[in-house]
Structure P
Amino acid sequence: MDADWFAVLSTFGFYSKLKRSLLEHIKPKSWTLLVGNCYGWLVKDIASKVGDKGSFEVVDAIPVQAESAGEKLSPWPHFKSIVKDIEHYRPSKKYDTIVCYFLLHELPDKKKKRVIKSIASLLALNGKAVFIDYGVASKYHPLKYLLQAYNNIFEPFADSLTTTGIKDFMDDDNLHFVTKTFFGGLYQKTIMTVKRG
């Protein structure tokens, strides 16, 4: 299932649009981190955008997922996939861009908060984190309740993301969030930056 077709199916056909919206934040030669391996070819797309003169790492707490990401990165031998929980990851340099793609909905709410806090601590000056995940859809959205029924069975920690924004998990005046929604609010892209000074 680790292919673009599954990613397309699982996002009701919005995968390409979500991916394009994410990739616009990836700059050539940047220091970029992906928190958690993900389905499809997004890992390769980010690596290609960063390019040979940048740095790209994937951090995943699950060894088989880190191994999968490492295989995708094989054309770029200087890019790395690391088995590590992001809460305990201590890189030698902070990142220009950190990507969290459909990861938060898999985590309990307390873990969501800790992951967001950890990501904020790893951002370089003027760096940004890009979160793509479920959003708060209108109650009249035709797929809202179908997705809710699916998540109740397969993604029990997703419910909070469909009722509140990512920024509402954090009570920190030093964090700034800007959110854009897709497909009637079913999905969101939230940009997090850190206020300094």
Structure Q
Amino acid sequence: MAEKLVFKIVIIGNGSTGKTSLIRRFVHDKFEKDYMMTLGTEITKYNDEIDGNQITFIMWDLAGQHGFDQMRKNFYNGANAAIVVFSYEENDIGDNSFTSIPKWLEDITKFCGKVPTILFGNKIDLIDNEKLASDNDLQKSDYNMNKLANDLGLLGYYKTSALTGENVVSAFKTLMIKLNGIFQEQQSRPKRKMDF
């Protein structure tokens, strides 16, 4: 029987990593070059059908700047899944966003508990993608990032570019498919009779 499923997804990471641009690319297939910092949160809705189920993502794009730390904890409430975004830029923004991944994962656990989480490495249009695929000595190589995602118990890791659209739709759709699968698995478990 087809279900209507609604999932609240928090998209988190340091400021200027491209969270808002990823959402716009996924939902509207657009990229805006003018950067506008997210103030507090921006909420976007996306509908799709997966395996006959109507899936709605309510995506909460949370401001990543430190000034929003206190307010941000309220936005995590009720999240069903999370996307942590870091930037592949080869500058302070990229470096700080990468080293902040554990902080964002700690926030998720603290305010949401154990929810399905996926990692996006954004702005791959700014780097040598072939080098990431072939040089395992690089800290952010494909091998090391997939290992990190696996070691942290994440659903997966995806390299994305909001500018070009590379892997954006497939990364978001993968999360939709995985959440639908989790729902289907929970529905197929036998119900236990409660003993009193």
Checklist line | Which of P, Q leads on relative contact order in percent (Cα under 8 Å, 6 or more apart), largest value | finding: Q
Next item on the list: Could you tell me which structure in P, Q was used to calculate distance in nm of label points 7 Å out along Cα→Cβ at positions 33 and 121 as 2.7?
Entry: Q
Item checked: Structure from which -11500 was derived, helix-only ellipticity at 222 nm (-39500 (n - 2.57) for each DSSP H run of 4 or more, over all residues; to 500), options P, Q -> Q
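Just so you know, all these numbers are worked out from the coordinates, no wet-lab data involved. Every value quoted in this text rests on a predicted model; they were computed, and no experiment measured them. Cβ atoms are built from the backbone, for glycine too; each structure is taken alone.
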